1. Work out which structure the value 3.2 belongs to, where distance in nm of label points 7 Å out along Cα→Cβ at positions 46 and 246 was derived from one of P, Q, R.
2. Here relative contact order in percent (Cα under 8 Å, 6 or more apart) has been calculated and equals 24, so which of P, Q, R was it run on?
3. Who wins on mean count of other Cβ atoms within 10 Å over residues 30-37 among P, Q, R, i.e. which is largest?
4. Of the structures labelled P, Q, R, which one yields 39, 20, 17 when semi-axes √(5λ) of the Cα gyration tensor in Å is computed from its coordinates?
5. For mean projected area of the Cα convex hull in nm², for residues 38-101 alone, the calculated result is 6.3, so let me know which of P, Q, R that is.
Structure P
Amino acid sequence: MVLRAHLAIAASGVLFGTTFAVVQDAVRDAEPVPFLAVRFLIGALALAPFARRAPRQPGRVRAGVACGAVLLTGYVLQTVGLQYTTPPISALVTYLLVVIVPVLSAVLLRRFPSRPVLAGVVLATVGLFLLTGDRTGLGLGWGEALTLGCAFAFAVHIILLSEWSPRFETTAFTATQMAVAGAASLVPGLFLGGYAFPLRVWLAALYTGITVSALAFALQIWGQRQVGPTRTSLLLMLEPVAAAALGYVTGDALGLVAAAGAVLILAGVAVAEVPAVEHPEAVDDS
C-alpha cells in the first residue's frame, strides 16, 4: 500500500508536468481567472458521479473549502505569473516548494524529515536549478514574485492534505476542492475577461480539468494518506522533469546542464524512495 501511494503521487507529478505549456498557450487567448473557473468546474463534474457514492463525512466540506481556497490562490498566482515569465522559470520557482514544505512541516506540525529525504531534497533542488537555469536567466520580476507566492500556497496545500486526506474519501474530497475553487472564481471571471473562449482554450480547459484537476489531484490526495508532506513535495518534483521531457519530444532540446539537472532530480527522488521500497513498514515518511 505504501509503495502504491508513492507511485500515485509520482504519477500525479508527471501529469502536472504536461500542463505548463498548455496553460501558457491558453492564457494568451483567455484571462486566467475565467480559464481557472472552467478548468476546476470541469474537474468537479468529472468526479461528481464517483463522489456521489461516497458516505457523508463530518468536516469534509469545511476541509474541502479550506483546501480549495488555498489551491485557487496558488493557481491564480501561477497562471497570472505565466503571462510575465516562461514555463521553465515558472517550474523552477513553483518547485522551490520542495524547500518550503519541510520548513513549514517542522514549524507547524513538528514533523522532521528523515536523512534520506533531506538528502533527496538537496539533490533535487540543485537539479531543479540546473534543469531550468540555463534556459531562464532568473531574476525576481513580477512574474517570478507571483509564482513565489504560488509556491507558498502550494506548500500550504500539501501540508493541509497531509493532515486531512486520511480522514476523507478521496473522490468526494477532491471534488469538493475543485467545486470550491471553480465556484469562487466563476462570477469574478465574468468581469475579468468572460467566457467567450476560442476552441483551443476550451480544449485546454477540458484537458487540464480532467487530467489534472480531477485525475492528478485525486492520485495525490489518495497517495498522501500514506506519504508525508516533505516526501510528497519531493515526488512532485517529477513535474518539471516531465515538462522538460515533453519539451524535448516537441523540439525544445535539453542542453547538457539541463539534462544533468533532470538526472539529479531523479537521483534525489531515488535516494529518498529507496527506504520506502526496501522497508515500507519502517520508513519515516515526513
Structure Q
Amino acid sequence: MAPFVDFRNVWLAYNDELLAQGHFAVEDISLQVDRGAFIAIVGPSGCGKSTFMKLTTGLKMPSKGSITIGGQPVTGPLKISGMAFQAPSLLPWRSTVDNVLLPLEIVEPYRSNFKSKRREYENRARQLLQSVGLAGYEDKFPWQLSGGMQQRASICRALIHEPQMLLLDEPFGALDAFTREELWCTLRDLHAAQKFNVILVTHDLRESVFLADTVYCMSRSPGRFVVKREIELPRPRDLEITYTSVFTDIVHELRGHIGAFRKPADTSGVVLPT
C-alpha cells in the first residue's frame, strides 16, 4: 500500500536569494507515513519543525524534491487537512459551536450548502464538542471558557470538516501540566475513534512518546531528520504508563538526540536508526 504522506528528498529555501546562496530552512527531508498513523516531530527551536508543517499543508512548495499526500502531488493548500496551533484563536464574538462551524462556512464544498444544511452541520459540531468534554458549553463564548476548553474547541474546529489529516503545531504548549495531560487523552481518543493521520510538532518529549506511533528528531537548522524512533508501547495508552521505566527510558533517549549535529555534507542520504 502506498504511504499516505510521502516526502522525497525535500529541500526548502525561503526565497530565490537564499536558494542561490544554498541557505535552506530544511534539507533532504524524506519520510513515508502510512494511512491513519500518528507521528510527532521534535527538535530544538528554529530547526524547521514549523517549516515542515507548512510544506505538509501545501502553504510552502519545496525548492527541491516532491511531496505526495493521499496519493496526490501537493501543489497548493490542502483541503483534506485540519490545523490547530498553540493559540486557540477563537473569535470572541461567536459562540463555541459557531467557532467550530467556521470552516464549513468558508471552505467548499460545505460553503455552498451551509445555509441549507446548517442544522445537520450544527448537530455534527455539538456532537464533536460533547465528545471532547464540552457538553453544556456549546453556546458559551470563548471568554467564558478556560484555556483547556478553548483548545478543545480549537481541535473540534480543525476536525469539523472530517479531514483525513490533523496537523498540530505546539497545541498544548501554553497550558498547565494537568490540563495538557487531559488533552493528550482527548486527542488519543479522537484519533482511536476516527483514524485520521496526525502530525504533531512539539517540544514536549513526554507528549510525543505518549501520543505518537513514531517520533522524528530534527537537527539544528538547517533541519533534517537525524533519528526515527518507533514507539512500541501498547495501545490504548493511559497516563500511568508515563511513570514507568520503559517510558522514561525512551524520553531520555530522545532527549540525547535533540540538537544533534548534522551529518557531514557529503553524506549520501540519511540513516534513520530505529
Structure R
Amino acid sequence: MISSPANSRIKQVVQWQTKPKERQRDRVFVVEGLKMYREAPEERIREVYGSTEFLERLRRQPDSSAADKLARTGYEEVTGEVFAKLSDTRTPQGILAVVEQPGYELNQLLLQKNPLFLLLENLQDPGNLGTILRTGEGAGITAVIMSASTVDIFNPKVIRSTMGSIYRVPFLYEENLQTTVERLHAAGVKTYAAHLQGDTYYDGLTFRGPTAFLIGNEANGLSEALTARASARIKIPMEGQVESLNAGVAAALLMYEAHRQRNRADSQDVCAG
C-alpha cells in the first residue's frame, strides 16, 4: 500500500494529471471513476490505483466485473489521503487508471467508406470538446480532427466529458488545417464551414457522400483563411436575438443532420432493393 503523497509514483501521476507536456512525453493520460476504468481497453492500461475504501467496497461484491478486471490488470492500493492527491475531482470515486494514448493517421481514416469528419479550429473549452467527441460517437462520425491550438484532448475535464467515447472515436491533431482541408478535397471529401455568413441553411444540402464539417473557436468562429478553403459555407437558422450557438450544439446539429440523411438513404436503398 502507498500511504505517502510524496511517493515518486504518486508524484508522477499528479504530473500526468496536470501537465500536458508530461502526458505527451510519456504518451499516457489519466482516467477516473468506475465507468471509465471498466471501458478502458485492457491492453492499453499501464497502471491502476484504488483507494482502500473503494477496494473494501469492491471486495463485498464478489461477482463484480470490475473486481475481475482488477485481477487481470493489477492495481496499487493507496490510502484515501493519497487518492485525494491523485484525483482531479472534488468527490473522487476511488479508482484511477493510467492509459496509453492511441494514435491515428489521416491516411488510414480516409480509407474508410463514406467518411464523416469533424474539423475543430482552436476550440478552448474542455467541456465542449468532450461533449463533441461523445456526440460524434452517437452520430457515427469517422473522426475528429483538431488544430494544434485546440485544447488538449487528454485534459481531465475533456476525458470526463467524453463519458468513454475517448476510447472509441478516432481523433488527431494537425499542424495546419488548411493543408488538411486540401488533403480531404483531394480524397473526394466535401468540406462545409459553419459560418454566420453562410450561403445556405445546413438542412438544404446533401451530406450523404464523404463529408467534413468545420467548426471554429467559441468566441471568434472559423478563421477567414480556413473558411475560404471550404467547399461551401453553411449556416444554422437563428430566431430572436440569438447571434450564434455553442460550438458543441452547432456540431451536434450538423453531425446528426448527416446521420439522418445517411440513414434515410440507406432505408430507401433497402426498400428499392
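Read-outs throughout are calculated quantities, based only on the coordinates presented, and are distinct from any laboratory measurement. These numbers were taken from a predicted model, which means no experiment stands behind them. Cβ atoms are built from the backbone, for glycine too; each structure is taken alone.
1. Numbers: P: 1.2; Q: 3.9; R: 3.2.
This figure was derived from R.
2. Details: P: 43; Q: 24; R: 18.
Computing relative contact order in percent (Cα under 8 Å, 6 or more apart) on every structure in P, Q, R gives 24 only for Q.
3. Working: P: 24.0; Q: 16.6; R: 20.4.
Checked P, Q, R; max of mean count of other Cβ atoms within 10 Å over residues 30-37 sits with P.
4. Values: P: 27, 25, 16; Q: 32, 23, 16; R: 39, 20, 17.
Comparing all candidates, it corresponds to R.
5. On the way: P: 5.9; Q: 6.3; R: 4.4.
It must be structure Q, since only it matches.
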